[in-house]
Structure 1
Amino acid sequence: MKRLFTTRTNLVLLLLIVILQGCASLGLTSKKSNTIETLIDLNAVENDQLLVTLDPGPFPAGEVTFYMPSVIPGTYEYTDFGRFVTNLQAFDKNNQLLDVVKDGKNTWKIADGKKLDRITYVVDDTFDSPEGKKIYPMGGTKIEKDEVYLLNLHGFVGYFKGGKEWSYRVTIDSPADLVPFSSMESVSHTATQDVFLAGRYFNIIDDPILYTNDDSISFSLEDIEVNLAVHSPTGAHKAADFKETLLDMMEAQKRFLGDANNTKSYDILLLLMSMEELQHFGGVQGALEHHTSTTVVFYEGIDTASLKEYLTDVVSHEFFHTLTPLNVHSEQIHYFNYNEGKMSQHLWMYEGTTEYFANLFQVQQDLITAEDFYTRISEKIDLAKRFDDTMPFTEMSTKIVDEPYQSNYQNVYYKGALINMCLDIIIREQSGGTRGILSVMQALAKKYGVDSPFTDNQLFDEIVAMTYPEVGDFIKTHVQGETPIPYKSFLEKAGVTIFGTDEKLQSIIMLDSRTPFIGSKPNEAGVPELVVNGVNNRLKAIGFQEGDILCVFNGTEIPELNSANAGMVNQLFGASFSWTPEQEVTFEVDRDGKRIPLSGTVGIAVAPSKGIQANTNATAAQIALRNAWLYE
């Protein structure tokens, strides 16, 4: 998922990215489905690169095509992992080289497949390669000899044309003092070698492996075992730090889901990275979701209390993916095309339902108050307005890897959640409070489950048949259609009202809870500068104007904007979060080619906003609907 956060210490944007699972066959059936032997030696590391060997067994005569994935389910953009592969070679049984031709970014062709015995290639990691900064760290690969290995296997292991249903036997030689953590099926384990079995390429994508020191905890949620493994380079954070917080939260999630969750185990792989690595990825942190695990990457310098908060926020979303897409998903997800990006129209459900439940369960399980929940809904309404509100959600979903749809992706966590809120209120209203969107998802999970995908263009009809015509009207108008949702009218059904308010900002440099007043923009010479994009009440009083170029920030000259200075810039602006209202501050801007000094007191910065609260004049019917919505 890609929800955005801003920390006080470094103004880091946390892009939390949740993965949707799937696997597909390309239709080549002339080769029998045998096991692809895969070898990775973590001891033989050179320049943070690893050698991978794949032995697919015999092919019939003819050309063989090998792919690295271009699109990973859940990232909703082209990642092109073939760019990290070099020196791909094919050998016959006599160890003689066969001709290999690279065809595009992620494809290699071997002319005489009948002679093919194995292929080998070198994989570079994403944590320190120039191309790697374009990959989200939680979906990337980290090779740090004898220290830690983040094996998101989609970065190491490819597939042969027609072979997505073939099984893989993955043998990994490793340093004796490192321990593997993964949800992948383990065939054997010794101190220096592990053997895993992936039933099909789906499991290669779906089951990351983290090799690190043995810092982990486990706990049970009735019949689900939860495991957390932590890699903290300096030892600043321990797995035990997070046990109580995760246990309380996930127990509440399990109660909320009821019979809709039949997962046997769930693994959380937490990799903490240095400031240098954080800068390499441009401040991006977050999580990449899988069916029964999640890979989480955060900055190690975050204090433990904040890291608990972020980890809880991530896992509270990710764990709900055990409902959808794990148990409710379409054919596009189940038979995912890793090289063409053919997407489902149901991101409103995969991410929107998940995000909605991640908030609703907390008020239902008494982890937050109704007022806290209203605040979160209000924020989502405000954030959703920043995106194209007339873009049909189903159209955005099917075309999400391309523009202009890709830049609207973040809205699945805002408007997507709000779509589910409205559906929940409609179903509660029509059923007299006895049913909601959760009961619909529970029924769908019972019908389909892990191994039975639904037909993409039939789901809405099925949901309407299970519920009410009003649900169909809403879907046609506001999900498939271009009409913005009138949130006020739906909230009023439940005795909740929207009102205007002023939001106190955490810092004078913010325009709202998430948006700083400046942004990086290249000038005519291509040099990036900090340009003022908007002003709040205090910035306006000090004299800032939109379009100003910020040169001096509270007496300190702005350094050159590059990755080497990212930490310095973050620290410079982060200091503003501790300024007091009476503090005097000074700035300089370039306005129309002239340096202009600005100064004033910090004061109290506010932003116009809208709030949500219970209507004190609500009718008995509205109160009953509200109680059913929030507490049943």
Structure 2
Amino acid sequence: MPDPILNLSIAVHGSKGVYALLLGSGVSRSSGVPTGWEVVQDLIRRIARIKGDDCGGQPDEWYRRTFGLEPSYSHVLSQLTGTPTERSQLLRGYFEPSAEDLEQGQKQPTEAHNRIAELVSKGYIRVIITTNFDRLQEQALERVGIGATVIASPDAVSGAIPLAHASCTLIKVHGDYLDTRLKNTVDELDTYDPAVDRLLDSVFDEYGLIVCGWSGDWDTALGNAIRRCPSRRFTTYWAVRENAVPGERALSLIEFRRASVISIKSADTFFGQLAENIAALETLATADPISGDVAVAQLKRYLPDENKRIAFHDLLRTETRRTREELQFSLETNTRTFGGIEMIARIHAYDAAISTLTRMVSVTAYWARPEQFGVLRSILEELSTVNPFVSGLTILISLRLYPALLLFYAIGIAAVASANFSLLKEILTLPIVRDPQKRSEAAAIALNDNRCLQRDYQRELPGYERQFTALLNHVFAVLKEAMRDLLLSPTRFEECFDRFDYIRALVAWDASVSRTEIAELRKNDKALPVLGIAAGRYAWKDSFYGENGLPKQMAIRNGQIPADVAALLATDLFESGHGRLSDKYQMAKDAVDAAVSKHREQWL
């Protein structure tokens, strides 16, 4: 079942400044600050005491009987004070903390106020509507250096900075505690000044809405403003305390806005969890898409310019160092349990950490000249380094190779797409040292999906349970998006992915068997080894064996060598010698095709 607060967190994180808050008295409840109506009732009790009366449990009814007036804020105050200064001093006691209050932590910004201020400081919230008279939210904002534009009266609307240009606008629809124009009674809450109505219409039309601590029972004008909004550009989220049932008016508004209701323990826990969720999303979203676009744009300027070769090198090295440092935080291998959900979460964390670098190396590989190959080799070597002496689960230690695998395929696919076969040879045969006590292996052998995550574990990945090459399918999906800068069509991208994967298998076989070993096997009448690396993503397609399948496309027939095969041989792969026909290429191809058939028989 979807988690409403998680959905809200994702929405707010993904759309900075789009959501406005509507806060009621419930947000200030834990601070000990009374609501405006509670203040009015206490003031009436004072008047009754002065008159020597007992107003009982309903001070407002006593006031109506005694004076024949509605107990509005201004009427009640006028009977207790004579000047604005006297009114101000009287009200301060309700809203401003005494020494005793400070000692007890009362009448101070709550966890909710502080968390809201945190979200404002990060740009996630820019508009706050509140029915509260207190200044706790302003104080919390000031603590984080935010000077909000406060609109507490109709005349303040016309002179206010436009919402789109203010860092934060606080709209106090019922006024401020030091202003006698406060709204309290049912009649006062029935209508707003036209200027305030226009401002609210703008907010409710242009922003998403998060409601917390507001019952909706008495504020008729505010409810009407919500109803006037015909559009629902963004979801409305309505927080309701556990075991509480919204009133009839609130339920009507919830239905009207098609709001998502969130059950909360308190405003403090709600905004605390929201802020924590967003902070976690910020941590996961390590690569800002905008910064990635900027980095790729810079790279494209540097690549063709010989005078920018140092800037080109520094740009890639800086991003590599940043990525490496970021990966250190997600390479932890010590844990007692590790299932499919944890595996896919770890893989997604790697994807996020390396996303900008993946885009950069794919663009570089597509356009690179031979003198630029070195930086790609060094990046791949650095990201392939795995500490062999680290302790922990074997599966996690192996999974540390995944970022290098992703980069390896990004470079290889781009090289195939641009027919850059010299680069293809460079990365396929790049020596990878996984253990200082063992000899190096060619990247074609060391960097494959089964080395990162064994096939049995791959089929535990959520969403990939029935797929033969789960990890490669995930790599395919990630790179299809990451390599959009190369403007490859979906069909062309898939062709290049499969061709690189097939060539990788050929080179892996070639690197694992020398001509001396082949001669020895033949001398003793032994069969050549079948490739020990699991078949790639291409192997499970029925088209693999068709006329347009890779085995036919890359077959040497009657001495006719396909253009891309000739280009491979020209790099001296398969010990071919400057493009001459290589019997070792044919042996590698026969071995790989036999391995594919063997795997299909075992798995299908």
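Each reported figure results from applying straightforward, stated rules to the coordinates on display, with no laboratory input. Only a predicted model underlies this, so the values are computations on that prediction, with no experimental measurement involved. Cβ atoms are built from the backbone, for glycine too; each structure is taken alone.
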Which entry (1, 2) yields the derived value -16500 for helix-only ellipticity at 222 nm (-39500 (n - 2.57) for each DSSP H run of 4 or more, over all residues; to 500): 2
Distance in nm of label points 7 Å out along Cα→Cβ at positions 70 and 430 - highest-scoring structure of 1, 2: 2
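So if we calculate Rg/Rh (Cα atoms, Kirkwood Rh) for every structure here (1, 2), which label has the highest result? Kindly include the intermediate steps, with their values, before the conclusion.
Working: 1: 0.98; 2: 1.17.
Max of Rg/Rh (Cα atoms, Kirkwood Rh): 2.
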